[in-house]
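Presented below are the structures under discussion, each in the form of structure tokens.
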Structure P
Amino acid sequence: MHVQPRIAVVLLVCPLLVAPAQARDANDGERIALPAIDVEAPPVIVGVPGFEDSRREVEATPGGAQAVPVSPGGTAAGTLADVLSLEPGVVVQEFFGGNDQPRVNIRGSGIQSNPQSRGVAFLRNGLPANLADGSYVVGLFDPEAADHIVVKRGANALSDGAATLGGSLNLVSPTGRSLHGGQAAIAGGDYGTRRVAVRAGGSRGRQDGLLRLGYSQRDGFRRENNRGERFTLGGNTGWRTAGGAETRVYAEATDLDFDVPGPLNAAQLESNPEQVNAGIQPPPPGPQTGSTSVGPDVLRDRPWRSAEAARLALTHDRPSGEGVLRAGAFYQKVDDVFGAPSSVRDSASDGAGAELEWQGRDLLLGVTLHAGRTDRVYRANERGEAGRAFAHNRLDAFNGTLYGQWRHGLTERLTLVLGAQALYTTREIDERFATPDARPRYNARTDGYTSFASGPVSLDRSYSAVNPKLGALFRASDTVTVFGNLSRSYEPPTFIELLANSGSTPDQGPNAVVAAPLDAQDAVTLEVGARGRAGDGEWSLAAYNTWVDSELLTSEALFGAVGITTNYGSPTIHRGVELGGRVPVAAALATEGDRLTLALAYEWSDFFFDGGRFEGNRIAGVPEHRLQGRLRYSHPTGAYLEPGVVWLPEDTPTDHANTVFQDDYALWSLRAGWQAGNWEAYIEGRNLTDETYAASYLIRERVPDPQPPNAGPAEVTSFIPGSGRSLFAGVRVSW
């Protein structure tokens, strides 16, 4: 069923404009008292900011931003998709339903990488958490390890030292001062889902500490080659001096493993979304059509990903004049083995960085340095095992960022915000393979090797830019602020784009290893919007238009094995609207104290090519319209009932030629529970109508007519099936 987009927008906007919005923790339904909005600079905080501190920082930002509270067990799955589901402007497309490799889309940045590995700057307590080249393994980030997440969309993250079009996600840790006691949650459900999360902290005198652990496991909807698990362990401890300074040490480790069940074509998706593909399968004899499949042989090659990460960080905050001087340093090690159908990418990365920042009420100055080295080996996928190496490179990256921001009150209601960021970064690729003219090539059908010549691969590139920002906030009333900004972003490519192999098939490994001398992607964004409160509720609205040059586009190979990245030779446009709020539908129902509230998030993402061979086409990978909502009935006894919906009302192109589309869908859910004092129990059903749909897909320039000759674009495996009807239950408690 299709509904005109303008109707959907009206349905969303009307309640936000006519009713006071209710703010609540998106994870547990607890209301948060919200005072009148304030566009003045927030007070300077020494140490780790609490949720209210971050919320005041968001309100002083002249653009799209939000602070999202997080608590263990607040959602059934505890994934990024769950925690950020009702945050406007953040679209998380799940891949296999667990803690694996979802796409995090903020204004289209990085959505083209397959799987996504760039486009958003992840931070841990304000310090960089990406690798030095800007890439990341998204499944390593456990959102429930955070007390809250600060989202700054687009160039609103320049003050964090981030330069990406997508902005930043800062996971702010709980401490022994913010959590006096503990929290624990356990949940389980269909598809072998099991999850536990525990954190406890406390303080004594000037010292505090906190420990946390989390474990999740899922056997998977796809049944074959779909198991995944993640274990996280971490904590922090801090000391305060009599003079008000605070020093804090953070340590954490994460172990992530998951299988990759791979894509299906449209016919396979509709007939049996739980299956996995088994290579090139010609149609059987007879008049049947649509039964050919062209894609990886998952049953034979058993693709997978295994990543381990360890991180140690130190911060020191000291009052300095009317502000605070912050110094931080970190070291992280990430070992990542990605077993694709035709090759295994084995990366061992070490990185370290430091940051120095001074922040006053109206002035911010900072510098961040980040360097890292990756030892990367490509091996054959020898029927599900890492075989002989055919490439070996050393990858060195450095980033230096100098940033500043100044606020000036022109009038009592109008505040001007000026910011700038200077960026210098390098990418160096050195050949380490002993015989580049005789690289092994594995053939799965014969279970043997031949060789191919692909000479020494090296590259030495540097990128630099100055990114200015001009913003303004106008306090229209005590509860409504209007904002606007004009800014530039600049995103150099990562090593995943710069170094690639090609020429593989479902039965044979690559026959070329290349380094691509890519340019950086740069963009100019104009943004306007407003945010406000009414009673104890809140709402936000932002509209933006971005002009992008040299956009980095990664196109998946025909068989879904590797991706090749290029700079698009003509401009592209990213424009859209981000709208969200939480509104009380009725203050009282059958019983005094009953409450009915509606929470909504909507994005209109109109991304298209403004020239070149795809001129006028939509950029693949981003749904043009997405609406997510929940209607929550709360009874004074603590019982609640919460139906919800995720709705994509229009088809989404999976290739830039706009020939193959993800179908529209609506997913209905229902959660019921009971909150009493310091505990909660709940049961939740998802995809209640058992909708067959593609949760995500492989992005290509054009889905080609493959071989054998009788196959067409519809037979190419492009779609990642979403999970079917499922039931989960959980309990959480605090003390």
Structure Q
Amino acid sequence: MLSTYRQWNRRARTLLWALTVIGALAALPLGFARHAVEQTSREVEFVFDYRDLVTIAAYKARPQDFIRDELVKMKESGITTMAVYEATFEELSWAGRLTVYSSAQAAALSGKPAPLNENFTYVLFADGASRGAIEPLVRNAFAKIDVAVRTWSFGGREGLVLETPVENAAVRPMMPDPVALEQLSREGFQILPRLSDRMQPYNAAEMEAAMGRFAELGVKRILFDGEQVTGYNDQASLKSLDHFASLLNKYDIGVAAIENISTPQLGLNKLAYLTDYNAVRLYSLSDADSAALSPATIADRFLLAAKDRNIRLFFLNGAPIRSIDKAAVVDPLDNLYEAIGGSEEEPGAVAKLAAAGFETGSAKPFEYAYASWQKALRAVVTAGAVAVVALLVGAFAPGLLLPAFALGLIGSAGLYVLNTALLEQALALGAAIAAPTLAIIWALSRVRAHTEGNRRTVGGAWNTAEPADAAADRSDRLFGGRWMFDGLPAGKRLVSALGLYAVTAVISLLGAALVFGLLNNITYMLKLQQFRGVGLLALAPMALTAVYVFLYTGQSVRDNFRKLLRLQITVLWVAAAAVIGMVGLYYLSRTGNAGQASTLELMFRSALESTFGVRPRTKEFLIAHPLFLLGLFLSLRYRAAWVLMIVASMGQLSIVGTFSHIHTPIAISLIRVLLGLGLGAIIGLCLIAFWQLAEGVWKAWAVRSTAKRSD
């Protein structure tokens, strides 16, 4: 019975590899379909924060004239859109629409003492037009919180009295300034309203009127301000999020998803779903970067964001800065104009993006449709992912190969019913870990076949001429067996190493195909959902490879484990472990999007981007791939070089990890991986040449030393 089961297990291994390949092939049409979707949105939009412009103008001698002049410059530079926030008394005051006084200040205007027991807000409108536009906003906003509002006038100007302190009135949000909306529309700017969920409770009629007005102004997209989208807070009681989504659909208005904010805005995923993913990704240039970065750097950053991360909206911030050196309040506006429009010496973002195929206009969502054949192919991809995970289990516990596959299928069926997204992400993570690990294990098995043949012992005596009984006596020092292998000349070792290098990459790419096939969804392209387990992917293949190298390449796992436990720990070992630990922490800190690159590294990245158009991953082409090729070459002669396979797994997992970034165009990911493999191979060949040269010099020196001693 046991022998029959083992036979079925061995046969199943071949079948599971076939299923893995079939799953990866099924993912290819899904990849082509995704590439086609990525080509449907090629217009970019430059947005400036109108509130920032008003804030900067407040520090100028003639604020209104300054705003008008700067709007002309913005239009000329290529800025097409202005972001308008919900109005506040502070912003309206800066814009010259009104003036705000406390009770004491209002009394002082009339030459009267401050009233006792009164702390109200007094508002005077600048003119009749401002009053006609702003007064309804004020009355509506404060009626919601039961604040009494009455008329007031002074010096021939009409105003209002609000029975609440200035401090409270100042933070109460209102609908966006209608005067600013009209002015910006006349100047030819598109409008990007920034709405929040602070105007509580949600008022369906008010929102209907606002969205209708936005539609009249040609608004195509809403950007949310704050931690949650409009309508999120009252969804449970008023179904406000559903109502707001219906208004967006009615007026054909989409939403914007901000890239790399610390906490995703609550309710945005649901809102995007309810609007059939009428959403685009937005990159925000901070106040500090607007002032500190050079125009060329800003333009290159925008180009990279559009090309590598499917960003279509670029949000420009600016703030007044007190300059001690210039003894004045300065701003970054001219720097931004040059970054967008360029100069005689350097093209700006508009020109650079146009050269890359991105025209300035109105950012549009991706046009996607999921055909029935895609669902069928994803089922095949799912089976392939289960198979490759089962193969990984079988590599370490051969007896569990069939049970792992059966349990994987059952678990996948259960997750499909309960939570499809969880199934996708769990299987994607499993395949991402399994494929590169299996690739390195396969490479190790081929190295063993070329060196040890059918023997299962490794390690032991360094001198291959040492008698067998002497080697056996010393086998307990490490793992037993041989440390050097003869028979393969350098040329054959190089050819074998190159072949193993290529096939290993193909196996890892099988996992990459399974990952992008499983995550073939618009939500991942917009990064509303993303691949989970980046940290685990960064460590698991390396850890599993280390386990395999040290425990599974000897006579038996039990014996190797016992010998490992019996090794004497020296100070050198402790120091080495500390160094490896620090390197590991640095490696993890650089994994994902949170890591910070040095100035020198950013310059190096920029040079790579300029040279190749697509930047290969540094850890692949500069570290992991070259060491892998060198390690394969050396492993065919030196047992100690097998340890390099652990570092090599970093490059293989990075291949899969590159394709897990679904928000990056799939063509860019493919080019990045192929560049990494090609450049890594070139550097690896240089390392091999250097090793051969050094080895030749060492042997020549050893022969001369021996000859001198014999004389």
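General observations
- In this comparison of P, Q, the computed figure 145 for volume of the Cα convex hull per residue in Å³ is attributed to P.
- If volume of the Cα convex hull per residue in Å³, for residues 134-389 alone is computed and equals 146, the structure in P, Q: P
- When helix-only ellipticity at 222 nm (-39500 (n - 2.57) for each DSSP H run of 4 or more, over all residues; to 500) is computed for each of P, Q, the one that comes out at -19500 is Q.
- With respect to distance in nm of label points 7 Å out along Cα→Cβ at positions 374 and 398, the largest value across structures P, Q is given by Q.
Every number here is computed from the coordinates shown, using simple stated rules; none is lab data. Here the structure is a predicted model, which is why all the values come from computation and not from measurement. Cβ atoms are built from the backbone, for glycine too; each structure is taken alone.
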